[in-house]
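**Q** Heads up, there are several structures right after this.
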Structure 1
Amino acid sequence: MENVFDVLQERGLIAQTTHEEEIRELLGKEKVTFYIGFDPTADSLHVGHFLQMVVMRHMQMHGHKPIALVGGGTGHIGDPSGRTDMRQMMTKETIDHNCECFKKQLSSVVDFSDDKAIMVNNADWLLDLNYVEFLRDIGSCFSVNKMLQAECFKQRLEKGLSFLEFNYMLMQSYDFLMLSRKYDCKIELGGDDQWSNILGGLELCRRKDQKQVYGMTFTLLTNSEGKKMGKTASGAVWLDPNKTSPYDFYQYWVNVSDADVIKCIKLLTFVPMDEIRKMEQWEGAELNQAKKILAYEVTKLVHGEEEANKVKAAAEAVFGGGGVSADMPTKEIEDFGDGIGILDLLANTGIVPSKGEARRLIQQNGLSLGDDKVTDPMLMVTKADFEKEGFIIVKKGKKAFFKVVIKG
């Protein structure tokens, strides 16, 4: 079997390694237990986490055992990595609820049956720690001078870094030590913003147990301009279908730029590299086909094949069959009496986040009602507009279509 290290490298997933040759040799000769951590900062994972889930699946497909570590303990502190401000504090009940939500979403990509992967909560060892003992045992292994050189802390020092967050590196490092002891975990994986925390864990395992462990980070999901992907005008692209509908999720990937589509197929799907290399030669309209492949494959992984087929058919019906489909996204609006302004309709249904955004959309010729372009931001929509079909079709740009119905 091919070495998973080569697979990850060919797809552009690997960013940094602590011991490249040793890691490659280890992954090629034995079944390795590794871990990736997920802090429960929300009740759903998002597309940034999805890349990490794909890495776990690649590793698992090549015989290695994933530990999905949910941060029921570290979630009480909050990771300062990649942040310009302090995270909101959460209650224990919220953290526990979010951890439960993660389990279902992780299971859509990673196989937890028959002990092929395990899920562990770091609350099991962090919440009952004695602070003084922890400082004496673990804190003595860390140099403050060295910690302050870490990128995750340097970028926060100017705006303010709380002592609470300063403890985070110690806690994540302690996670690696505990997983090494309990499960013989040998590698920690994470996004490239976790590099400093991973190095802390390696050093702690060496100092406490004289044990060699390894770290590897993977590429952050960014577009060709270097900006993080997975954000829309209405917020993050979530894996939870109640927060981002499967149709909207599919449409997000259909709408990626030409410059990003091939990279996303490499990073986020299991389409064979031989096929991807052929796609790299595609141009123009062919790239639209690549976007459909990307959207379908990612939606299938997150929401299942049946849902992926449904939203794919709905999208094709909308864009190729007159703009209407039973499965297209539907927005409800409260009874508005004699009429409602187009800006209010768009904002009240959530098609755009604000009336200001609605006005800009109209000024940029990006809005249509049915087949009619909207040019007047003062346009009034009346119930008569709904009478023929029982709904109206709102088209935002070239690819976002919505069915609007009156609630009741």
Structure 2
Amino acid sequence: MKSVFKENGWYNLLRFHADLCTYFSYRRVEVHGRKNIPAGAKVILTPNHCNALMDAMTLLRTKKGPLAFGARADIFKKKAAAEALFFLRILPLVRVRDGLRQVVQNYEAMDMIAETVEHAVPFCIFCEGTHRTKHSLLPIKKGCIRAALHARDRQPDDTRDIYLQPVGLEYGDHFRFRNTSLIEFGTPINVSAFLREHPDLPQAEMYRQIEDLMHERIAERITFIPDDEQYEGTWALTRIMTAGPRKGTLLERRDRNQAAIARIQAEPALQALRTKAIAFDLMRLHERISFHSFGFRHPVLRTVAKSLLWLVWLPFALVESLLALPLWLGAEILCHKIKDKAFCNSTRYLCKLFGTPILMVLYALIGFLTLPWYVAAGVLLALIPAYSCFYDFWEYSRILLSDLRLLFLPQISSAFRAIKDATR
């Protein structure tokens, strides 16, 4: 049985590099609610899952100590892959769709999870079972509850309670690198106390009540739209209602989104606007206009100022983009081939994680052999932010082009204002 809770110097070294790459993968990160994590208890983290590998890497960076994860069991089939995943403190979780024969392996996985949390290492299970790039939640899977119950029953004399810790993960954009990330730890669910208070509750009802609690507490920590037929219209209208200068913290922005969604759900007049919001969204996408271009009082002056800043930034950005060319070009070629675009940011992250050390060594060998030492050292220092600088400049250029297009498309501005005014 693998022990993922033990200290490992090589893991700690890789963890430092991975956390640094995660830091450079976002323009802005906020973490809230750390005080909600029960100190000294056995804890299973249960975040929502909306951004593939980046969910795990973002969550990992919020915790200074060790943190173990569960992942689908089929990626452990090859011995080399399994060894690498165990080294990274990732354990296999078998799903029902993997077949009844495979589900038997979950007994061993449950023992490993229990052993991990018994050694005060939190274990993370993405409770929806799969990722999805929507501001909503899939039904909560029973696996995390099963793991909590197993950890409680494995050591009945342990005085420490077992907790399920809801976590809300939210991103400014699921598909664009170097965006924003918001993580909030919600109110924990004391599974041990719940069972003590409901000793005669049938198992099916017990699972249902805990699932409902988890769903409710995660939904409170994200921009949450009930996953119904009106999702697209509600989200398009929410973005129109909240468009404009992005003031305040990420938490405040999320609360503004949630307030807009609550209004849409409650007011029939706003519900009637969802069809118009979808039509507007299709029109702006056809013209390649970003939502970041709407809602400003002086669009011409703003675009002129942004254009001047772009010209000042351009020489530096070109140098940085050239330095990081092998990394971002390789990442974008891979992303072009990926069918599920939710994996694109994970691919860009992995290219940075594994490609940066190789490129650093290569540039060091070439630089220190052919250039003065101070020039070679400067090149290496410039390489550190180069990958992020490329994506920042690309995104800035994309939005600037959107701003320019919008100036020559007054009909789209008028359509936006008409819907915005109708929501007031």
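**Q** Given a value of 4.2 for distance in nm of label points 7 Å out along Cα→Cβ at positions 73 and 257, calculated from one of 1, 2, which structure does it belong to? Present the calculation step by step, with values, prior to reporting the outcome.
**A** Details: 1: 4.2; 2: 3.5.
For distance in nm of label points 7 Å out along Cα→Cβ at positions 73 and 257, the value 4.2 is produced by structure 1.
**Q** Have a look at 1, 2 and say which one yields 18 for relative contact order in percent (Cα under 8 Å, 6 or more apart), as calculated. Before the final figure, lay out each step's value.
**A** Values: 1: 15; 2: 18.
The read-out was computed on structure 2.
**Q** Which one of 1, 2 has Cα extents along the principal axes in Å, for residues 329-376 alone, as calculated from the coordinates, equal to 28, 23, 22?
**A** On the way: 1: 28, 23, 22; 2: 45, 15, 12.
Working through the options, I get structure 1.
**Q** Where does the value 3.0 come from, among 1, 2, when distance in nm of label points 7 Å out along Cα→Cβ at positions 265 and 289 is the thing being computed?
**A** On the way: 1: 1.0; 2: 3.0.
Considering all the candidates, the number was obtained from 2.
**Q** So, one more: For the read-out distance in nm of label points 7 Å out along Cα→Cβ at positions 225 and 345, a value of 3.0 was computed from one structure; give its label from 1, 2. Walk me through the numbers before you get to the answer.
**A** Details: 1: 3.0; 2: 1.7.
Among 1, 2, the structure yielding 3.0 for distance in nm of label points 7 Å out along Cα→Cβ at positions 225 and 345 is 1.
**Q** Compare distance in nm of label points 7 Å out along Cα→Cβ at positions 41 and 313 across structures 1, 2 and report the one with the greatest value. Please list the in-between numbers first.
**A** Numbers: 1: 3.9; 2: 4.4.
Largest calculated value belongs to 2.
**Q** When helix-only ellipticity at 222 nm (-39500 (n - 2.57) for each DSSP H run of 4 or more, over all residues; to 500) is calculated, the result is -13500; to which of the structures 1, 2 does this value belong? Intermediate values should be presented prior to the final figure.
**A** Values: 1: -13500; 2: -18000.
Traced to structure 1.
Read-outs throughout are calculated quantities, based only on the coordinates presented, and are distinct from any laboratory measurement. All figures in this text were calculated on a predicted structure; none of them were measured in a lab. Cβ atoms are built from the backbone, for glycine too; each structure is taken alone.
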